[in-house]
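Undergrad: Below: a set of structures, written as structure tokens.
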Structure P
Amino acid sequence: MTLLSLTGYTCASAIGLGTKDTWHAITNSLDGLTHCDFDGANLDTYIGRVSALDEYALSRGLREFNCRNNRLAALTLDTDLFSKKVADAVAKYGANRIAVVVGTTSSGIQEAEFAFVERADEDRPLPKGFKFETTQAHSSLADFVAAALGLVGPTYTVSTACSSSAKVVADAHQLIDAGFVDAAVVGGVDTLCWMSLCGFNSLQLLSAKPCRPNDRDRDGISIGEAGGFALLEKPSIDSQICILGYGESSDAYHMSSPDPDGSGAAAAMRAALNQANLDPDEIAYINLHGTGSKANDRSEDLAINAVFGSGQACSSTKGWTGHALGAAGILEIILTAEALANNVKPANKNIENIDPDLSLSVLTESRQMEGNYAITNSFGFGGNNCSLVLGKR
């Protein structure tokens, strides 16, 4: 495939604003999950909340997009000089030659939740101030990012559950490879809302403790909110971290549960390796999807064992950030890029007793990375699978 360089990237989550603070939290095992205090959600669980978001406001020209999700997008775009890097790309290629492809699951649905609470009686109309198209609609996120960055190239949102902001990389590659654009802003944002918290609670998937992926006694997930963006373009001489390959698959097994034998996830990883022209033993580290649910961790273990054999070094970073749903993919792409750039394989936080039924070599402490290639997995509801191979040049 045509290599794509991560020319710039940025993220915001419960463990920090920007890559510097985020990586500092990862390598120093700083906590990001707190007991649920999200207004209106009285649940015994832990969440990853971006506290800086509570006081953040959109600029005057973008206020029609006002919702928690777009505010987190704006906060994220404002970190790591990311907007400046995109402006440099606009000067190089033109605003119409840069795509915007982003992922989300719930978008700005919290605005609709507020609107229906205010409505109270079903015979009353929704509040006049509620604007579906600029807040709740999935297209709202892509439209907001394009407007905030002044981009007028192809613009759309991908929503494939928890693989959403990983699959955007595949879409961006196809747009660049086909010559429609020269670069792409990819990423994703998902924020806390009642639907996500109460929905996962109804499925009995929320843990009453900070999530413990791959632990013998794991009992569910912790939901987090996050935003992340990356600028992708063809590599230059000074490019460091690149996307080398991607693989996608669909289980078509169940609306929410993964295929228990992990065959779809294994197919995605094999396709990513084939596109990158790499053998499994050349991968130094795997960033797991690793949610902390019994079924997810077990099926991912089977998939990795089928592709790599037992003993592959890996970890889940969701013990720091929580599961950011539609933003999990881009957040973990960035964490994997930072792992490669810093030659560190991050530990699997909150693990006390590694599940003896798993064949993976789960990292209980951070270790030096020896090698130039890593893979990150994002597996969503309904078996929407995406694996990405990243490499250091």
Structure Q
Amino acid sequence: MRKRWAITAVLLAFALLGHSQDKSKNWSLSGYVKNMQTLLFFNDAYPDLQQGMLVDTFLQDNLIHNRLNFHWLLNDELKLRADLRTRVFYGDLVRATPGYGKSIDNVNNDYFDLSLILLNENAWVVHTMIDRLYLEYFKGNWEVRLGRQRINWGISTVWNPNDIFNAFSFTDFDYEERPGSDALRVKYYTGFASSVELAVRMFDNFDEATIAGMWKFNTGSYDIQVLGGYDRQNLVIGGGWAGNLDDAGLKGELTYFLPLEKEKNDAFAATVGIDYSFSNSLYINTGYLFNSVGSTTAGVSNLFEFELSARNLYPYRHAVFAQVSYPFTPLLNGGAAFIYSPVEVHALFANPTLTLSVAENWDLDFVGQVVFDKEQGKGFVSPLQAFFLRLKFSY
């Protein structure tokens, strides 16, 4: 039923687009096409179902990713946005993962099912999704959005405990737009740098609801925010800040989740980060996350398998982040990020990157994701290495 009504809404939205009287001024289309090659190396870490054991193996995977962004200004106070995300997956990982298409289809949907599996074969999956579809009303100090949208309450660079509507993972680098929610958001600007905001995510059962408010204001050189509400059977209170520490940037967030059911534990997440740009354009960024529900004993496979939410942003109790980047030339930028967790396995995530501007609107990216843990008598070893080569054309 949700999909039927959702598809009807999408068709209606595009029908409205087609009846614009002055298309050259009132609506726009933009987007990109990406082709990404992936190499996955498993060192005694890949589950072989036939042998019932972990083995060494190498997988090659491919992804073609197209995005269309539609914006239509209906009048001076009303705007419609509808974005379509279509991806083609093919290769060894698709072939080796039973139910790959269904697992992709279940990710990033919300109340309405706005996705379709167009092809689901042995080594091929074609999946399309509307991940933005909302009407926005703006007049004076008021701003109202209804539909699938990104409610971005996060401030920090890596982890966002305040982002209770749309939690995202730092490792998901290929989804720059980040997930959205089917929700109503009402915002009122009380001043140049201050506002109050109320958001409600659609739900059938109150246990699934997220209803929260936020107040933003400025004091001195800092932007401050305070939030409170209800998030899926948890009372929530939190806040964050962004400002300067001398010439460096200082950001932080914290959120406390108090469950209404006695058998569940409360949760507290807090993060703080400092970033600085040198005169030669060298950029450094450091941060720390405390996650009270994170594990101290889980293996490194949890980096990609844990259930992500604002209540649980990283699989471990503690995490330290460090990043450095530098523009070697105006067209070539390189960097590396590291996340270390001082837990039993000493989990370490390394993320080197290189970005080359090939031509106007063309970018070539190299991204590595290498996981390490510490084994007794061996020191740090890497059970998993992933390397990505991505070509992107924007239009």
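Undergrad: Identify the structure, out of P, Q, from whose coordinates helix-only ellipticity at 222 nm (-39500 (n - 2.57) for each DSSP H run of 4 or more, over all residues; to 500) was calculated to give -2500.
TA: It must be structure Q, since only it matches.
Undergrad: When distance in nm of label points 7 Å out along Cα→Cβ at positions 74 and 202 is compared over structures P, Q, which one is greatest?
TA: Greatest value across P, Q: structure P.
Undergrad: Same structure, new question: Just checking, which of P, Q has the largest value of mean count of other Cβ atoms within 10 Å over residues 210-217?
TA: The structure with the largest value is P.
Undergrad: Of structures P, Q, which gives 0.75 when FRET efficiency 1/(1 + (r/R0)^6) of positions 114 and 306 (r between Cβ atoms, R0 = 30 Å, to 0.05) is computed from the coordinates?
TA: Value 0.75 for FRET efficiency 1/(1 + (r/R0)^6) of positions 114 and 306 (r between Cβ atoms, R0 = 30 Å, to 0.05) corresponds to Q out of P, Q.
Undergrad: Right, next: Can you rank P, Q by relative contact order in percent (Cα under 8 Å, 6 or more apart) and just name the one with the largest value?
TA: P
Undergrad: When distance in nm of label points 7 Å out along Cα→Cβ at positions 290 and 346 is computed for each of P, Q, which one produces 2.4?
TA: Corresponding structure: Q.
Undergrad: Tell me which structure, out of P, Q, gives 5.1 once distance in nm of label points 7 Å out along Cα→Cβ at positions 122 and 330 is calculated.
TA: Q
Undergrad: Of the structures P, Q, report the one carrying the highest value of mean projected area of the Cα convex hull in nm².
TA: When mean projected area of the Cα convex hull in nm² is computed for each of P, Q, structure Q gives the biggest number.
Only the coordinates and a few stated rules stand behind these numbers; no lab work does. All values reported here derive from a predicted model rather than from experimental measurement. Cβ atoms are built from the backbone, for glycine too; each structure is taken alone.
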